[in-house]
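Please treat every number below as a calculation from the coordinates, not as lab data. Everything numeric in this text was worked out from a predicted model, so none of it was measured. Cβ atoms are built from the backbone, for glycine too; each structure is taken alone.
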Structure P
Amino acid sequence: MIPKYRKQFNKEFSDEKYSQLKGILAKKGGIEPTFRISESPIFLTKEFESKLIDASESIISQIKTLPAEILQKAIPDNCRVPNDTDKPHFFTIDFGICRSENGAIEPQLIELQAFPSLYAFQKVYEETYCEVYPFLSEIRNPMSHETFKNHLKELIVGDENPENVILLEIFPEKQKTAIDFSLTEKLLGIKTVCLTKVKKEGLKLYYENDEKHTEIKRIYNRVIFDELDNIPDLKTEFDFREEVDVKWITHPNWFFKISKFLLPLLKHQFVPKSYFLHEFPEHESLENFVLKPLFSFAGSGVNLNPTIEITSAIKDKENYILQRKVNYEPLFEDINREFSKAEIRLLYIWRENDEYPILLENLGRMTKAAMVNVDFNKKDAIWIGSSNAFFG
């Protein structure tokens with residue numbers, strides 16, 4: 001989309017530089033990424049960036065006007081956690097990079113979450129691209145590493161001693177995002193702790209920190225709460241639904257409140273029309289829509305070609321949405337003159353006393369498959385996987 005930078009990148013690209021990129025990331029993280037790293041960044045124009053920001057600000061403003069009781073309806077009764085908060089600490093929003101009916105390149109909303117994505121990793125990823133390809137520094141994110149770090153530290157650690165703050169995950173060493181946990185530890189001085197290792201005494205939570213029984217006062221939560229029931233024989237001392245003396249960053253209820261549940265409620269030219277399955281109108285055609293369960297992660301359960309037989313068989317129709325299909329445009333040319341599609345996730349933080357969130361970084365995903373998700377990529381393709389967007 002920016003011919004100057006695409007041409008220069010493709011000219012400079014080599015397999016050696018790609019190996020160098022992955023090697024630097026592994027060295028900085030202490031472990032190798034277990035998801036595919038794209039060979040290329042995504043280059044987008046400032047005009048496209050303005051469209052992204054305009055759509056995001058409109059969506060955020062609409063969410064702010066929604067009554068609290070509407071958002072509460074999104075939380076399944078068996079997943080409700082005490083001591084809810086007025087706003088989430090994180091806000092992430094995914095846009096497909098599409099071509100409109102009139103031929104314009106524009107973003108189209110795909111999904112939104114109040115759940116932390118790869119914040120620490122993406123900043124390091126952007127910086128590493130600039131190390132390997134120095135010309136990228138002229139269009140890099142203007143937020144400095146130090147400012148980025150201070151924002152995250154203020155949000156996650158706050159006024160507490162870092163040893164009383166943990167990154168909470170379930171079996172973190174098995175997660176694809178493990179490199180982000182490692183980079184978060186290095187950035188903030190906190191430990192990653194498995195949910196099975198958390199001890200509960202009264203209303204207090206504890207973990208073993210270098211053989212020292214240490215109180216947990218703040219939890220940077222990375223557990224996808226509605227997936228815990230799918231783990232066989234899971235044994236924990238602490239249940240999310242219990243009353244505990246801890247501050248959640250961010251509160252687990254927001255995982256449900258800012259989710260696909262909101263898509264039918266939002267209006268903007270860059271927001272595809274969506275309906276709850278049980279409210280799907282007769283005048284619409286199923287073939288123009290994608291079927292998505294409300295409570296799924298990483299693209300699981302999505303049906304790109306729903307039929308009346310499939311939708312009729314669903315018992316809990318209120319837990320599914322139909323979202324109008326959008327056409328991802330193959331815009332990102334690789335060295336073989338083939339093209340990838342992409343989507344971009346904007347990574348915001350939302351401080352408790354701020355009216356609006358702050359945009360920290362972005363996350364790109366590139367594919368040559370039908371679905372833009374790193375798990376659905378062809379294994380022998382290039383210019384696919386996790387990426388980062390540069391605007392110029």
Structure Q
Amino acid sequence: MNGVTGRMGHRQHLVRSILAIREQGGLPLPDGTVLWPEPVLVGRSEAKLRGLAETHGLTRWTTDLAEALAGADVYFDAQVTNQREKAIRAAIAAGKHVYTEKPLAEDLAGSLELTRLANQAGIRHGVVQDKLFLPGLLKLKRLIDGGFFGRVLSVRGEFGYWVFEGDWQEAQRPSWNYRAEDGGGIILDMFAHWRYVLDNLFGRVRSVQCLGATHIPERVAEDGTPYTATADDAAYGLFELEGGIIAQINSSWATRVFRDELVEFQVDGTEGSAVAGLRRCRIQHRATTPKPVWNPDVPATIDFRSQWQEVPDNTEFDNGFKAQWEMFLRHVYAGEPFAWDFLAGARGVQLAELGLRSWREGRRIEVPELTA
């Protein structure tokens with residue numbers, strides 16, 4: 001597990017996924033055996049790795065990637081983006097199965113090359129697509145599968161929050177996120193997410209039009225040094241999906257939250273609408289839709305929010321990262337299918353690359369189909 005000293009690698013992948021699988025007694029496989037994951041922690045800081053291992057009662061850690069690969073079946077990568085491709089190439093060359101955070105690589109060419117190398121090597125490979133496993137989006141998928149919306153017309157997404165500049169309050173995200181030369185930028189980060197959300201829930205993305213921005217031009221690094229932000233911190237995207245569905249998604253690290261959750265999607269259809277977030281999902285059917293009339297001269301008399309219904313859980317939702325980890329491990333050790341391979345990850349990088357190009361050229365761009 002490379003990159004586990006970082007926020008996501010530590011909290012979501014090590015603690016809430018791999019260690020959580022151990023805490024539940026391992027992962028049952030279809031043949032009746034139980035898989036017991038033994039993590040080998042890899043990173044650049046010996047002190048951080050030793051402290052992490054001691055905290056969680058682990059004994060295997062190293063700063064030498066080759067040493068870690070020699071004693072492992074699966075390689076996992078949660079490093080900064082610009083370090084990922086080289087490490088994954090090494091894992092493939094060592095014949096290891098690979099599971100990785102997104103984006104798969106910094107550009108489409110690198111992503112497709114990793115896909116080709118992985119397929120040639122005959123290894124199993126996967127990319128984290130965590131938002132598909134959020135309770136709110138699982139409920140939304142339930143509505144779609146049940147025909148609640150009728151014909152889906154549009155999707156509107158709002159994601160983001162204010163990331164402090166790092167001077168008078170510590171930033172919640174690492175500084176490399178705001179340096180393009182280090183693989184930062186919200187388009188490369190979030191468009192990879194939006195690709196698999198849109199593709200899996202609503203239909204293949206056919207075109208993109210994007211306007212990016214660097215709203216905060218100077219930030220302060222972890223050591224207190226000011227630096228110039230060279231990467232985009234906001235993106236305003238318009239996507240055309242198959243079936244004529246229009247999706248609009250705003251992504252920003254320079255916005256203050258006035259919504260119930262940090263990400264929300266409103267889906268409007270001929271028969272009903274829904275608003276889904278990380279955990280909640282609320283709906284309004286056509287039969288219960290109010291009939292507002294535009295009149296700016298009088299106060300609004302309709303409490304619009306009160307007329308939406310909460311979609312019940314109807315099940316217990318596990319941590320989304322853990323759920324996908326279990327699927328990938330069953331894919332590796334039991335041969336079960338796994339849909340989110342390197343090619344799926346490459347599609348996310350493709351959309352980010354085309355989004356950046358759309359911003360640069362000021363135009364709408366078609367999204368061609370990718371094949372392995």
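Determine which structure produced the value 3.5 for distance in nm of label points 7 Å out along Cα→Cβ at positions 144 and 168, calculated from the coordinates; the candidates are P, Q.
It was calculated from structure P.
Compute FRET efficiency 1/(1 + (r/R0)^6) of positions 208 and 272 (r between Cβ atoms, R0 = 35 Å, to 0.05) for each of P, Q and report the one that scores greatest.
Q
Between structures P, Q, where is FRET efficiency 1/(1 + (r/R0)^6) of positions 72 and 288 (r between Cβ atoms, R0 = 30 Å, to 0.05) highest?
P
Among the shown structures P, Q, from which was the value 32, 29, 19 of semi-axes √(5λ) of the Cα gyration tensor in Å calculated? Numbers along the way, then the final one.
Details: P: 32, 29, 19; Q: 35, 25, 21.
The structure behind it is P.
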